[in-house]
Structures are given as C-alpha cells and as structure tokens.
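The structures come next, written out as structure tokens.
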Structure P
Amino acid sequence: MLITLNKNVEDFPGNRDFSPEFTFSASRSGGAGGQNVNKVNTKVELRFTISSSSLLNDYEKEILSEKLANKLTTEGELIIVSQTERTQLGNKQKCIEKFYKTISRALKVDKKRTPTKPTKASRIKRMNIKRIQSDKKEMRKKPPA
C-alpha cells in the first residue's frame, strides 16, 4: 500500500523515508459514528522505536530521546495515535504526518536568545506602578497618634 504525503523538504532534515521502520496496529475507535464505530477498526496506532532506527544517527537518537521523553514508552517507543478520520487509511496518513511533524520539531535547533536590557520607558512604567502600589499600602496604615 502506497501512502502519499505532503511533507515539505524543509520540514524534515534529510528528507528520509521512515515507513519501513513503522509498526501499525488498528483498533476500534471511540466517539461518534453510530454502528460503524462498533464494527470497524478505524483507530490507528503508529509505533516507532528510536533506538533501533537505522535512519537516525546516534546524535539524533540522543536528541529525540531527550526532547520526546514524555512521549516515549519505557522500551523507548514513540507511539502516535489517530482516530479523527472515518477510515483506517485516513487515520494512517494522519499518524504518519503527525510522526514527521513531531520528529522535525524535536530535531529543529532552537535559536539562541540574545539578552536585552529593558527599555527606559518600561523601567519608568515599572517604577510608577511600584510607587502607586506603595502609596495604596501607605494609605491603609493607621495614622500616627
């Protein structure tokens, strides 16, 4: 079965095809759908083991393990589920798209933040707010006897 995707070259580094390393399983989906939902296995689960991937180098595996730690099982499998579509094929395509988005987001290098100082206007505004708050609290005190 051939699945076509609209993944951009810039979305994923290296533009690699991970499909041979995917493991799919289908089960019954929840939610609305009437009788169809009770008899058709439309929910699709994609499993991908990061550590055994031959398409990722050690550095990429390490980054993915760190950044996707909360999405990995104890065995190091990335599980992506889709049950939004009415067909198994549609959910399979959604899973693959989610996978590529997740991997590309995790492997994207974050820009380094350049430290900046607060502007003069923002410092003056902050001091005015502090002065007003201080005056409010001062007014709450009992007058000296």
Structure Q
Amino acid sequence: MLNKADITPQLAEELSADREKVLKFIADLKWRDGYVCRNCGHTNYCEGKTPSSRRCTRCKKEESATANTIFHNIKFPVNKAFFIAYNVCMLGNDISTYKYSEQLGINQMTCWKFRKRIQDCLIKQGPEKSIVSLNKVIIL
C-alpha cells in the first residue's frame, strides 16, 4: 500500500518527465504482490517485448504495465497521464483541464475525459483524497 510520503511532489515530477520511469513505477505497483497471468493463472514470467511488460512462460500471453489500469488504452503519453492522475488525486479539481492542456500540449477534451475517468474511479473507490487513492486509481 502506498503512503502519502511515498510519492513526494519531486518524485511525481521526475516520473512525469520520463515514460520509462513511470511505466516501471506502474508495473511495480501493479505486480507488487507478484505476477499472476490473467489468462492461465501461472506465476512465472519473462520480460515482454515492450518496456515493463511481462510474458507468461506457460501460455506466452504478454501483458503491459498499463493493461487493466486507469492508463489502459490511453492515446497520449503515459507520463502525461500520470501527471494528470497525480494532480487530480492530490488537488482534486483545483487545476482546470485548460491548464493541463496548455501545460502538457494535449487537447483539452482529452484532458477532460481522462480527468473524468479518474474522478469516476475515485468515486467508485470512496471519498478519500490522498496518494492511497492514486494507488487505487492505478490498479482499479
């Protein structure tokens, strides 16, 4: 479980700047209790073709770090999505989607839809607004 002290604003900024680091962070969170193949239930894996993905050694099914998380099927860089997710979990609606759009260089409606996805997940998980919420948002 993540604690609020585990992700400082400096760490969040560092993760938001590098795609590989944020993918590794998401993978570490996703498989913190060990890898289990969603297809066959096997627990042994090898490195997948893409960064931070894992491939089951039994059925050869590959799963990315973002699969079945809040970052699944996003059409913009995962580090920018992490930046939005972190800020929504920490600040709520204090930053407008226009500001995200301007700051990250992506469409305002894309920012709005992703923020809405995060907010829906937070509502589903409970009213708490902390970094623990970010953990729940990422893992779904």
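Readers should treat all values here as calculations from the given coordinates under stated rules, not as data from a laboratory. Just so it is clear, the structure is predicted and the values come from calculations on it, not from any experiment. Cβ atoms are built from the backbone, for glycine too; each structure is taken alone.
Can you tell which of P, Q yields 4.0 when distance in nm of label points 7 Å out along Cα→Cβ at positions 66 and 90 is derived from it?
Computing distance in nm of label points 7 Å out along Cα→Cβ at positions 66 and 90 on every structure in P, Q gives 4.0 only for P.
Here FRET efficiency 1/(1 + (r/R0)^6) of positions 42 and 98 (r between Cβ atoms, R0 = 35 Å, to 0.05) was calculated and came to 1.00; which of the structures P, Q was it taken from?
Structure of origin is P.
Can you tell which of P, Q yields -15500 when helix-only ellipticity at 222 nm (-39500 (n - 2.57) for each DSSP H run of 4 or more, over all residues; to 500) is derived from it?
Of the options listed, only Q reproduces it.
Kindly point out which one of P, Q the value 26.0, 90 was derived from, the read-out being Rg and Dmax of the Cα atoms in Å.
Source structure for this number: P.
Quick one: semi-axes √(5λ) of the Cα gyration tensor in Å, for residues 50-113 alone came out at 30, 12, 9 when computed from one of P, Q, so which one is it?
It must be structure Q, since only it matches.
From P, Q, which structure was distance in nm of label points 7 Å out along Cα→Cβ at positions 26 and 106 = 2.6 calculated on?
Derived from P, not from the others.
Of structures P, Q, which gives 23 when relative contact order in percent (Cα under 8 Å, 6 or more apart) is computed from the coordinates?
Value 23 for relative contact order in percent (Cα under 8 Å, 6 or more apart) corresponds to P out of P, Q.
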